[in-house]
Structure P
C-alpha cells in the first residue's frame with residue numbers, strides 16, 4: 001500500500017484573519033453540491049520525499065460525467081469519444097464536455113476553430129484562450 005499527501009487549494013478573499021479564511025474554505029468544501037472537487041495528490045516516497053503532484057478532478061474522473069446524448073439524437077458520447085474529438089487533449093475534452101448543452105461536441109470544435117479558441121498542431125488541438 002502507498003501513502004499520499006492530498007491537498008485542496010482555494011483562493012479566499014475579503015476576510016480579516018487566517019482563521020476566517022480557513023472557516024470559509026471549510027464551509028465551501030462541506031456545502032451540499034459543492035464544486036470543490038479538484039485535489040492535488042502526491043505520493044509520499046521512502047526517505048520523506050514527495051512524488052510528482054497530480055491534479056485530480058473527482059467530477060471528471062467519474063464515468064457518468066462523460067456520458068452525453070445530444071438533443072434529438074441517439075448518439076451516446078463517452079470519455080473515449082470526447083478524447084478522440086479533442087484529438088487527445090484531455091483538458092480540451094473536459095472543456096468540450098462542459099460546453100455541450102444540446103448539440104454534438106463536433107459543433108463546438110468547429111466553432112472553436114472558427115473563432116480561434118483552438119488551433120490544430122501536430123495532430124492535436126491546442127487551446128489558445
Structure Q
C-alpha cells in the first residue's frame with residue numbers, strides 16, 4: 001500500500017506514534033528502486049519487528065500492525081510479506097502487487113476506509129460524553 005494511506009490509518013489508530021510506526025517499515029524503499037526487497041525491508045515487515053515496536057511504545061506497535069494488515073492483501077511476489085521472518089521465509093500471497101489504481105490498491109483502500117469508519121463509529125459510540 002502507499003505510504004500516505006499507511007500514515008493516515010496509523011495515525012487514526014495510534015495517534016502520532018502510530019503515524020511513525022506505520023511509516024517506518026517503508027523507509028528502506030526511499031532511494032533507488034529495487035527489483036527485490038532488502039533484508040532490512042523484509043525484517044521491517046515481520047511480526048518480530050511489530051513486537052519490538054510494541055515493546056518500545058504501544059502506539060508504534062499499533063501503527064506497524066496497521067501497516068502489516070494493509071500490506072498483507074496488497075503485496076505478492078518478491079515484495080510479498082514474510083510475517084514470520086527470520087524464523088520462516090514463507091510468503092503471504094495477497095491479491096496482487098499494488099500499483100496506483102489496480103485491484104490490489106483498491107482492496108487496500110477499501111480496507112483502510114472501512115477501518116477508519118470502524119474507529120470513528122467506535123469512538124463516537126463509546127467515548128461520547
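What to note about this one:
- Sorting P, Q by distance in nm of label points 7 Å out along Cα→Cβ at positions 9 and 89 from high to low puts Q first, with the largest value.
- Calculating relative contact order in percent (Cα under 8 Å, 6 or more apart) for structures P, Q picks out Q as the one with the greatest value.
- Which entry (P, Q) yields the derived value 1.9 for distance in nm of label points 7 Å out along Cα→Cβ at positions 17 and 49: Q
- Among P, Q, structure where distance in nm of label points 7 Å out along Cα→Cβ at positions 1 and 81 as derived comes to 0.9: Q
- Structure from which -0.37, -0.86 was derived, log10 I(q)/I(0) by the Debye sum over Cα atoms at q = 0.11, 0.17 Å⁻¹, options P, Q: Q
- Identity of the structure behind -20000 (criterion: helix-only ellipticity at 222 nm (-39500 (n - 2.57) for each DSSP H run of 4 or more, over all residues; to 500), calculated), options P, Q: Q
- Structure responsible for 1.1, with distance in nm of label points 7 Å out along Cα→Cβ at positions 57 and 105 calculated and labels P, Q on offer: P
- Structures P, Q, by distance in nm of label points 7 Å out along Cα→Cβ at positions 41 and 65: label with the highest value: Q
Read-outs throughout are calculated quantities, based only on the coordinates presented, and are distinct from any laboratory measurement. Values in this document were obtained by computation on a predicted structure and should not be read as measured data. Cβ atoms are built from the backbone, for glycine too; each structure is taken alone.
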